[in-house]
Structure 1
Amino acid sequence: MIELSDYLRFLVTLTAVVDPFLCVPFFLAFTRQYDHEARQRLARAVALTVFVVLGSATLLGDAMLQLIGASLAAFRVGGGLVLLLMALAMLNAEAGRVRQSPAEADELKSGEVQGIVPLAVPLLAGPGAMSTCIIAGEAGGVVHLTLLIGCLAIVAWLTWLVLSRAHWIAGRLSLTALNVGTRILGLLLAAMAVQTMAEGLNKLFPGLTG
């Protein structure tokens, strides 16, 4: 990534993948017995966890790929497929099993979990978000990684902003409006997923473009 447009694409893609608006109903359900201060503490903890998890994936992703012997091209195809599955679920205004399994959803509803799991991981900073960060961070370089971390900080801030005002948002936007936003982000994510897979396939099979 050298052009500013590439960083903008990364920011838009990651925002669509994380999609804090999709988390609003889950956050409201989990915090229905919380007072205002407790909700704010949880929103901060979730946003910070998202930043730390995705930052770790960005900085350590290349080493992880080398450790398992996977090429970036192969990871692009696999990561793009994960993003596409998430996008299809978002087009149906659903979290999807890539983000959250039925068992994890039941745990969240029962109140048996502490909030950071599964709200931060895997609902927000799940496989799709980590794949996006690993692919972006592969280029390396201090300046490049610093700019990516800056993008992550923006996404984490947006996550905190949405969750800290979840009750305000829910009071002014209907479920239909939230679902429309999720579907729009899903459409953007689907386009990004296909682009990511195409880039990976082009590297694996150069003859495809010949």
Structure 2
Amino acid sequence: MKIKIELENGVRLVWPTPIFNRLYPNTKEMNTRLLEIIRQKEKEDKGITKSIIGGWHSADDVHTWGYPEVDQLIDFISEAVTELTKLSTGVAEAKLSADTTYIAWANILRRGGYNKAHTHPGSAWSGVYYIEAGIDDNPEIPEDAGCIEFFDPRHGIEMVPVPGNPFGQRIWFPPENGRLLCFPAWLRHTVNPYMGKQERVSIAFNVRIEKFESFD
């Protein structure tokens, strides 16, 4: 990666891990329609078993469903991938060229459900778009319940304590209707047990990039 973060006094941040985190406005109508489509798909298909426990995982074919709302989501994902690629390569969008493949699947998470820790081999970027975050308003529920959580990918960070314990800290993001996260596919992550009153519905995705080129 060509990500460069220079700080003051001769300090540079190296090996940073970019995470795209954007709330898309005016998605209520789109999300309502996506909910209808996904719930109908669940009635028609028992789904597949992967990292999800206590919920439903569709086949990896959402990107082929052919609905305008899915096409709109692919546009969102494309924006995220473009921003991450520009940052990681240091190349302007107008000077990038690549063959990009999108693979997406729907998730319905019910009370007590979670996703086991995992990565997404074979892809460049992965992410999730939240359609319905659910209701999680019990004050006794931990604030990170149901949140996607990322693990520090550096080995040995726990070997020697550093003042302030800056390394190896948990980082998690609360879901929100219309929010999209995108991150390197190798970044290990999990979804903590969800304790909300209603279903949480999202679409996750992988992005494969081939024949990448940059030009003047």
Subject >> Structure (1, 2) behind the derived value 14.2 of mean count of other Cβ atoms within 10 Å over residues 46-53 >> reply: 2
Original post:
Given a computed value of 1.2 for distance in nm of label points 7 Å out along Cα→Cβ at positions 14 and 86, which structure among 1, 2 does it belong to?
Top reply: 1
Original post:
Can you say which of 1, 2 returns 31, 14, 13 when semi-axes √(5λ) of the Cα gyration tensor in Å, for residues 70-149 alone is computed?
Top reply: 2
Original post:
Which structure, out of 1, 2, was log10 I(q)/I(0) by the Debye sum over Cα atoms at q = 0.10, 0.13 Å⁻¹ calculated from, if the result is -0.49, -0.81?
Top reply: 2
Subject >> relative contact order in percent (Cα under 8 Å, 6 or more apart) from the coordinates reads 32; which among 1, 2 >> reply: 2
Subject >> Structure (1, 2) behind the derived value 12.0 of mean count of other Cβ atoms within 10 Å over residues 22-29 >> reply: 2
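Given 0.20 as the derived value for FRET efficiency 1/(1 + (r/R0)^6) of positions 38 and 62 (r between Cβ atoms, R0 = 30 Å, to 0.05), which of the supplied structures 1, 2 does it correspond to?
The correct label is 1.
Work out the source of -25500 here, i.e. which of 1, 2 gives that when helix-only ellipticity at 222 nm (-39500 (n - 2.57) for each DSSP H run of 4 or more, over all residues; to 500) is computed.
Answer by label: 1.
FYI, it's all coordinate maths here, none of it is from the lab. These numbers were taken from a predicted model, which means no experiment stands behind them. Cβ atoms are built from the backbone, for glycine too; each structure is taken alone.
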